[in-house]
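Read-outs throughout are calculated quantities, based only on the coordinates presented, and are distinct from any laboratory measurement. In this text, all values refer to a predicted model and were calculated from it rather than measured experimentally. Cβ atoms are built from the backbone, for glycine too; each structure is taken alone.
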Structure I
Amino acid sequence: MSNSYPLISVNGVIGQQISPLDRGFAYGDGLFETCRLTRGVIPLWALHKARLRAGCERLRIPLDEALLEHYLAALLSAAALAEGIFKVTVTRGVGGRGYGLPAEVFPTYCLALYDTAINLAHQQGVVLRVCQQRLARNASLAGIKHLNRLEQILARTEWQDTAIVDGLLMDKNGHFIESTSSNLFIVRKGQLLTPNLSRCGVAGIMRQLITDVLAPGAGITTEIGSVTLSDLQSADEVFICNAVNGIWPVVEIRSEANPMIFSQGNITAALQQALRAYFSGKVI
């Protein structure tokens, strides 16, 4: 069958609209996951679903996983799409005025499929910039992928240069946390360092896969801690990652100071190869 993309279902109905009274629209009261679809499956779906489950528990949104799986299977069947991007948004559903929770909560499940290809050129290296926008610290929301992305939107307004792929964000103390859409890693003396996300930032699925599976499998150790400007300046390699794009080496970071130039090193290349092998041999 022929489909127009993005193909969207709301509560299992393709083409359905979301109510203007939905709390996700009114207050950003919800969460989302953006996943890579490859060979007709979502290879990291189990990890995405675990993060969605944890986020719903944090926000006290009742997640019906069986219903979500049913909606997902129906959408994938209708689309018959082999490669693309899948996004799921779960909100607290329709509610009245005010922040108080509805007496009964019926979550909204909005699922979307995009026939979007990965930019393979970025696998060879990308240019970033340091943003002026800072991330607020809020431990109650740190790590989860909630719908409130205004800080990232404001950061993205800071540049129009198409040569710059993404921007790095710091917290109010000047510690680098992430980019607007990816997690950050630096390589020093053969070891990885990635920012601590206990106060702000999104704990990405690809970040988790790297720290828990890919890096240990390649004999590479990972430290989670603070990342400062001097850490970036002294790094041997830098890369960003997310579940859709995989691992992108960073070749340049532009800032008010002198630009930082990097080459794609052996550690980043080894992790890219490990990721390709993981996807070709395992679906979780």
Structure II
Amino acid sequence: MTREDDRELYERARQAWEAQDWPVAAELWERLVRRYPDIPAAEAWWYNAALAHKFLRNWAKAYELGREAAARAERGTEDPAYWNLGIAATIMGDWATARDAWRGYGLTLPDGTGEIVEDFGVAPIRLDPGGRAEVVWARRLCPTRAKVLSVPTPESGRRFGEIVVHDGAPNGERQVDGQTFPVFDELLLWRESTLPTSSVRVVAATVDDVHALVAAFAERDYGAEPASGVRALCACCSEGSVAADPNHAVHGEQWVSVAAPPDEIPGLLDGWRAAAPDRRSWAAPTGA
């Protein structure tokens, strides 16, 4: 940079970045990098501009500027420019660019075209992090999308089977049987679920009875979440390290959130009760 206004522009961009003033930072970094797109320092400026737009949830700009940032990053070195581009390209539906971005980051993906649907294991996802911030378990379909396996609480307004886009930076962790699972924050709802959530009052005399209820719904690719398996945590604890058990349940009378077509719920519950009628019972479900 040789002009005085360029140095001033750089300083203003840096100050806005440090203040997390993302609208101003995004504008100034982009103005600067458009003037000097290929000088050595510009690699970081492209990245900053794209990241600021990611924070703003301006995915079209994050995608546009992210392509420039990734084009100047070294492949196979876990450069975050590729990860951010992978997120933006996924949201924009550019699957070829998303695949290339994940590989540029250093991940291995099977060959293919169109939407990426693989099994990247399970992970806890924080839905609506700026609102109720409910952590659920989900199966990752790609490095940034996951299908919700838990039944969110009825109060959350969210559903079993939703597909969400999540961030790549962990925000807390869950410890399960000695294994650590990073918690990822949801960025947006990618695909809604058609399965409504209903609340059912059940009596289950043993923990095995509770697990049998969950299994009865899971066999049909539906969901059931006993109230005894839900824990309320403050934000500080939720974003820390928490011992968790996805299969935790307590026997007795309790509410169960179920995700299934309403007309199939009575039959599933009757079948569950019939297997041990002396230990199991249920009351009519209420929709949510």
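State the single structure among I, II that was used to calculate FRET efficiency 1/(1 + (r/R0)^6) of positions 68 and 164 (r between Cβ atoms, R0 = 30 Å, to 0.05), giving 0.25.
Numbers: I: 0.25; II: 0.65.
Of the options listed, only I reproduces it.
Consider the structures I, II: one of them gives 19 for relative contact order in percent (Cα under 8 Å, 6 or more apart) as calculated from the coordinates. Say which.
Answer for the origin of the read-out: I.
Looking just at FRET efficiency 1/(1 + (r/R0)^6) of positions 36 and 228 (r between Cβ atoms, R0 = 41 Å, to 0.05), which of the labels I, II belongs to the structure with the highest value?
That would be structure I.
For mean count of other Cβ atoms within 10 Å over residues 12-19, which of the structures I, II scores highest? Before the final figure, lay out the partial values.
Working: I: 13.1; II: 15.6.
With respect to mean count of other Cβ atoms within 10 Å over residues 12-19, the highest-scoring structure among I, II is II.
Thinking of I, II, which structure, once Rg/Rh (Cα atoms, Kirkwood Rh) is computed, gives back 0.97?
Numbers: I: 0.97; II: 1.09.
Matching structure: I.
I, II: which one has helix-only ellipticity at 222 nm (-39500 (n - 2.57) for each DSSP H run of 4 or more, over all residues; to 500), as calculated, at -11500? Write out the running numbers ahead of the final one.
On the way: I: -7000; II: -11500.
Comparing all candidates, it corresponds to II.
Which structure, out of I, II, was distance in nm of label points 7 Å out along Cα→Cβ at positions 188 and 204 calculated from, if the result is 2.0?
Values: I: 2.0; II: 3.7.
Only one of I, II returns 2.0 for distance in nm of label points 7 Å out along Cα→Cβ at positions 188 and 204, namely I.
When you work out distance in nm of label points 7 Å out along Cα→Cβ at positions 28 and 252 for each of the structures I, II, which one comes out largest? Don't skip to the end; give the middle numbers.
Numbers: I: 3.2; II: 5.8.
Biggest value here belongs to II.
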